1. The value 59, 23, 12 for semi-axes √(5λ) of the Cα gyration tensor in Å, for residues 113-320 alone was derived from one model only; which of I, II is it?
2. Which one of I, II has helix-only ellipticity at 222 nm (-39500 (n - 2.57) for each DSSP H run of 4 or more, over all residues; to 500), as calculated from the coordinates, equal to -25500?
3. Distance in nm of label points 7 Å out along Cα→Cβ at positions 145 and 217 computed as 3.7: which structure among I, II?
4. Kindly point out which one of I, II the value 13 was derived from, the read-out being relative contact order in percent (Cα under 8 Å, 6 or more apart).
5. Taking Rg/Rh (Cα atoms, Kirkwood Rh) from the coordinates of each of I, II, which one would give 0.95?
6. Could you figure out which one of I, II the value 20.4, 61 for Rg and Dmax of the Cα atoms in Å, for residues 73-232 alone was computed from?
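A short reminder: the numbers here are calculations on the coordinates, not readings from a lab. A quick note: this is a predicted structure, and the numbers were derived from the prediction, not measured. Cβ atoms are built from the backbone, for glycine too; each structure is taken alone.
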Structure I
Amino acid sequence: MPRWTWLVPVISSVLLAAAMVSGVGLVLEIICGAALVASVFAAVHHAEVVAHRVGEPFGTLVLAISVSVIEASLILSMMLAGGDQAPVLARDTIYAAVMIICNGVVGICVLVGGLAHREQSFRVEGAGAGFAALIAMTALSLVLPDFTTSSGYATYSGSQLGFVAGACLALWAVFVFIQTSRHRDYFLPIANPSDIESHAPPPSDREAWASFGLLVVSLIVVVGLAKVLSPAIERSVSAAGAPTAVIGIIIAMLVLLPETIAAVQAARANRLQTSMNLAIGSALASIGLTVPVVAVAAIVFQLPLVLGLEPKDLVMLTITLMVSTVTLGTGRTHLMQGAVHLVLFASYLFLALVP
């Protein structure tokens, strides 16, 4: 194990503890920002070690679940802390995660893969099943609240919230079942003789367990540092005069950065199936785990929770799902498709800053 891969999580943990105890000054903010980036790269390294040991699709599932659990914990902690942003924080972060994954991650993976290998292939059976579940989950959690009448605009009543949370969790659980058991072959990478990494000997059990532990530590540190730096992020957003929704985008980007790097590296190595497993699995886990957590918290602690999207965001989400249906419908990709997704991603970011 390279020395930096365990030194970074240890040093970052110490910095996180120091920041939580003594507060964050300008110098410590800069150091913590550097530690945050380094921890992301450490998380990616350890995720790849675990993935290589357990094989697909379990490896990508480990990273997707780890990141989504911590993302849900971060949202919950900020909701409980209160503030003007608390009622819409879950909505903004979930919506940002879907747009980042479906347009940003998929777009850059397809573009990088197309530039390096002209055309790439993946199993449409697995991607199609996962994307169908994603359409249903986004509609239930982000679209329907705008049209229900039992409570205020863009909100659910307690019973509606409980039903939607259960439905999202059930869809995610069924997807994990078919991904890891019933139809695992739908998610296995297409054989690629030129891929040197896939033919390398897998790490030992001891190395895999050590990397799994360091992966969890690295992800906790990433989210912890993101939370510590969030006041500085909020100040910067306010000083720039940007909408508060930008905070949710920044949180989602920080949390999804490890998966993004891992997915792009896989696409560059001509393993687009792994990239699709990471992208779709992460989007499903983000909704399937986060919505139940925030729903239970909202019901138990009587917290205000706004889930319905604004009209502009509904249009962007609809376009994204339509284009993604075309991209995932054939099982083959090239750089034009990646360019379309990245243009949509740029549009989403621009309209978030200039609504």
Structure II
Amino acid sequence: MTGRGRRLAACVALAALAIAACGKKGPPVAPERRAPQPIADLAGAVEEDSITLSWTPPTRRADNTRLRDFTLMRIFRAEDNGAGEPRPAMLVDGRIAGYDEIAAISGADPAPAVRRRARLVFTDRRGLTYGRRYTYVIVTGDPQGRLGPPSNRASVAYAVAPAEPDNVVAEPREGAVRLSWNAPARMLDGSAVTEPLKYEVLRAPSIEGELTTVTPAPISERTWTDSNLENDRTYYYAVRAVRVVGGTTVHGRTSARVAATPRDVTPPSPPANLVGIASEGAVRLSWSPSPEPDVAGYIVYRAPEGGSFERIGSTTAPSTTYIDRAVTRGVYRYAVTAQDRAARPNESRRSNEIRVPLP
């Protein structure tokens, strides 16, 4: 084969390889299809003297493939007097037109935002003025620099928050805590409260643990019973007042924490069918057990004929027998009670009383 022929054959072979290689690849994906999906649940509220934003970072791209991590979340804010619709959110040259960028959240370290379970929370305190409306939008970028569409807009009417409720009292009950409090008399700016307020009850597992809201929605009453709690465990509570202004929830200052420990205060049923059999120098007692599963044991009482009952011994459940050997000739009366396993044990009423003569 001539040199020209060899060159021609090589070109044909390369072309064939290129065609074959192209056949193994999928169709190219447009850059916008690989950009992160927009945040869809951006929400804002007033917390005392600041505005708090919260949202769930996206985990998918626009083509619904997994987004392993975002590189940057940029928070934009616009301010107006609250009249009409908020400014639209249009992404132009990597920015939201007409909005100011106020923060950038890194995927590696979300500070100044904080993580609360699956959501991120950011607090805005910069240049806020009562009576103004603030609208927020977030844009997310991936490690390749692709920007997703703007998030939903979250508009917040910045208004004065109530001061903290006072005289918060937590009363322990069985498996529950009942809370009560007084309404705040002032707002945080010192002005008087001129409208009905609602309230949220918050609970923490420790004195410094994170408070979470336990009321399913703000309540108008100034009492609340937190039920289905674990007995003999201490819970910590606080209360805050809430008002709604222009569709924005305004959370007041949180009260000081109070503690309460629910406890079991229900005694077991008394033992039944107490019987006694006398023998020389002893009385053998037996009875039917109390039905409750938390019975720890039984307490035995004895009294002389015409005298008062005194505790003489005990048994550990499930034992329901007792032998009294500290007796001499005479007539004795007996009764038995049940005691549970509570941290502060509850004792039942006495069983049926029996009279046993000892020859």
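1. On the way: I: 33, 22, 19; II: 59, 23, 12.
Of the structures listed, the value fits II.
2. Details: I: -25500; II: -2500.
This value belongs to structure I.
3. Working: I: 3.7; II: 4.9.
Clearly, the read-out refers to I.
4. Of the structures listed, the value fits II.
5. On the way: I: 0.95; II: 1.34.
Corresponding structure: I.
6. Details: I: 19.9, 58; II: 20.4, 61.
Considering all the candidates, the number was obtained from II.
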